[in-house]
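Just so it is clear, none of the values below were taken in a lab; they were calculated from the coordinates. Computed from a prediction, not measured in an experiment: that's the story for all the values here. Cβ atoms are built from the backbone, for glycine too; each structure is taken alone.
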Structure P
Amino acid sequence: MNQSIYKVLSNTPLTDNIYKMILEGDTSSISKSGQFINIKIEGLFLRRPISICDYDDSTITIIYKVVGKGTKILRQMTKSDQLDILVGLGNGYDTSKAGDKPLLLGGGVGIPPLFRLTKDLISEGKSPLVVLGFKNKEESFYIDEFKNIGAKVLVATEDGSLGTKGFVIDAIKGNSEYTYFYTCGPEAMLKAISENTHTEGQLSFEERMGCGFGACMGCSCETKYESKRICKEGPVLEKEEIIW
């Protein structure tokens with residue numbers, strides 16, 4: 001984990017309420033896709049955890065949804081503004097279990113961490129199938145970005161305005177060729193995926209957090225084996241250990 005000051009390079013809308021921010025600073029503490037950052041926002045007591053979409057030697061890309069005070073303040077940030085951020089938090093995805101044809105399923109703001117995971121899997125010679133779920137076409141984002149890095153992409157929307165009508169699990173009905181799955185999104189989606197997939201997999205959970213690095217125990221959950229902290233032992237957990 002690293003705490004440092006990061007400079008905003010850009011902060012642009014992808015949809016009416018989804019924004020993409022690129023930050024410049026130290027990324028040496030990031031080791032896996034699926035990790036997150038925790039942003040200090042002026043005037044608010046708790047930091048705001050946001051998953052890492054992508055990163056390189058000097059930049060971090062995040063994608064966030066404007067839903068409350070914290071993200072409304074983030075939306076107003078402009079180039080050269082600075083943020084105090086904890087970086088390299090959480091237990092990310094383990095790509096060693098993927099097999100040749102991993103399945104990646106993301107819903108809404110659960111999609112961003114799957115982008116770096118997709119890049120990592122492709123760099124390891126895997127052939128990922130990525131399924132992206134949205135409420136409607138107007139709220140869709142990053143579809144072309146996934147395609148441009150070499151992934152096969154399917155889309156599902158709840159109203160049928162783009163891709164398959166329904167949820168991500170509907171888009172893969174009848175498809176059993178995948179070797180493993182990775183997912184991130186709302187808990188109801190994670191539960192449906194866990195119950196309707198034939199392989200083992202890893203699920204990334206969204207949770208309110210206090211400290212973000214395991215000290216306060218505020219985001220603990222029970223698993224089949226022991227109590228785990230979503231911010232520390234998670235947010236990625238194995239399918240076999242989850243109690244629904």
Structure Q
Amino acid sequence: MTTNNTTNNKSKKYRANFEKIMEATKEKTFLPVQEAVELLQSLDHPQFKDGVSVELHFRLNINPLKSDQLVRSSLILPHGTGKTLKIAAFVTSDKEAEAKKAGADIIGGDDLIAKIKKSEKIDFDIAVAEPAMMTKLPVIARLLGVAGVMPNPKNGTVGDDITKMIDLIKQGKVDFKNDKSSNIHLLVGKINKEFDSKKLVENINTAIEAVEKSKPEGVKKKYILTIHLASTMSPSIRLR
């Protein structure tokens with residue numbers, strides 16, 4: 001299959017990967033997870049230090065304007081994402097030692113909130129908070145919200161057990177929700193020496209199962225329309 005106008009605007013490496021995927025899938029609408037992972041690993045990827053990221057993209061048959069059709073949940077990937085997350089903990093003074101022991105990278109209460117308010121910079125990937133701190137976060141809620149790091153009881157980042165919340169994040173806890181276009185995007189690993197095909201397959205199957213189980217009660221029709229697998233800057237491979 002020849003490249004279309006979209007792929008013609010891409011790099012030579014991208015076009016070569018696209019042709020390889022087209023050749024492997026010319027007689028199939030989609031590939032089983034194992035085959036898709038092996039094909040993805042065989043592509044020509046950028047030589048990043050820690051390897052390229054592997055992503056799952058779900059197109060859902062939901063109406064994101066209806067509250068009973070929104071998707072929001074979390075899962076724990078058996079082999080983690082391969083990405084080291086910088087964790088912030090908004091805690092009272094008596095919980096600071098616990099947060100530090102658990103492995104939080106940035107720890108604080110009123111002082112941390114004031115620092116973020118003044119600098120307007122978010123230099124962490126995820127945040128946890130004690131319930132007692134939640135009433136103090138509104139002054140930086142916009143900044144945290146735009147960065148996607150606002151602690152929320154629904155995704156397990158607000159609670160009294162700071163150690164447990166941080167441990168789950170380090171074990172590979174991933175939060176997900178649909179975007180305005182009814183899609184979900186999930187990081188499920190990397191292509192490097194640490195992630196063999198078995199680990200990637202297990203992570204992908206775990207992620208798919210979690211999204212399937214998160215079907216909103218308001219959705220009575222087919223829930224997941226398509227699932228695609230891709231790596232950083234690669235064409236996608238359809239799984240469903």
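Comparison across structures P, Q (criterion: mean count of other Cβ atoms within 10 Å over residues 129-136) gives the highest value for P.
Suppose percent of Cα pairs over 29 Å apart works out to 25; of P, Q, which structure was it derived from? Intermediate results must be reported in sequence, preceding the final value.
Values: P: 25; Q: 39.
It traces back to P.
Can you tell which of P, Q yields 17.1 when mean count of other Cβ atoms within 10 Å over residues 17-24 is derived from it? Show your work: numbers first, answer last.
Details: P: 19.9; Q: 17.1.
Answer by label: Q.
From which structure (P, Q) was helix-only ellipticity at 222 nm (-39500 (n - 2.57) for each DSSP H run of 4 or more, over all residues; to 500) calculated, if the value obtained is -9500?
Numbers: P: -4000; Q: -9500.
That value comes from structure Q.
Once distance in nm of label points 7 Å out along Cα→Cβ at positions 201 and 225 is calculated for all of P, Q, which comes out largest? Across P, Q, distance in nm of label points 7 Å out along Cα→Cβ at positions 201 and 225 peaks for Q. When Kirkwood radius over Cα pairs in Å, for residues 25-160 alone is calculated for each of P, Q, the greatest value falls to Q. Set P, Q, criterion relative contact order in percent (Cα under 8 Å, 6 or more apart): the highest-scoring structure is Q.
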